[in-house]
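These are the structures, in structure tokens.
Each value in this text was obtained by applying a stated rule to the coordinates, not by laboratory testing. Just so we're clear, the structure is a prediction, and the values are computed from it rather than from any experiment. Cβ atoms are built from the backbone, for glycine too; each structure is taken alone.
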Structure P
């Protein structure tokens, strides 16, 4: 297995949080961040399809499960940083916003992480905890009673 450098893993984690965030939550954090920096579109935003692959039994032979719609965008800030944004679905504005945040994060990582990434990650964790507690409430524990006379 190839080890990913820490900087790339950190960027991947930030992009994962941005892509998984709802459009409303992302727009809210982006608006609170302040004025968007001037940028030039390098690619898109555009919508396309990607093949989703699965594995039988979670680790068996791979197979093509189907296609998923993905939006992507690439931008360059006027200061030279290039950012890329991908998200599931057809939300072109979200893909472009993610790309701008990715580029801006290369210039001011501490502020972007504190004001955008961390709050979105906290929202995702809260939603996961809520979903987990709702699911746990429906859990049924089955047990077998063994008779004493074998």
Structure Q
């Protein structure tokens, strides 16, 4: 299987992806835990059906020390006992922000308030950034039908 278009070979899409990658790198300069970022990226990618990003964020999370058990339970986080209350709040915000078209009126105030109990303003800003960026990547990769399975941790810098 091959992608419809290689975003790194096409100059127009290459410039766009370059900016998304740069925005994503800024998240490393925040106090939002990397493990939380990866859980959020994985969950949004699962919801959006993005095989490439699901593969990438599972592998990146494992490389960063996350356990396969926790990663396998991300899709069922509500029933899983392996996540902290803060991680659950981040996963809930990620789901609501990813399924924004399904919720008339957007993300409920209760979901935001729950996240705000666990994260300070800068961490909430980082969560918004993570959710926004991964959804953009998911949509691009789904549109391109980017194949999954060959990603290597750290491949993009």
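Overview of results
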item	result
Per FRET efficiency 1/(1 + (r/R0)^6) of positions 34 and 58 (r between Cβ atoms, R0 = 35 Å, to 0.05), the highest-valued of structures P, Q	Q
semi-axes √(5λ) of the Cα gyration tensor in Å from the coordinates reads 25, 17, 16; which among P, Q	Q
Test item: relative contact order in percent (Cα under 8 Å, 6 or more apart) calculated as 38, pick one of P, Q	Q
For helix-only ellipticity at 222 nm (-39500 (n - 2.57) for each DSSP H run of 4 or more, over all residues; to 500) computed as -20000, the structure of P, Q it came from	Q
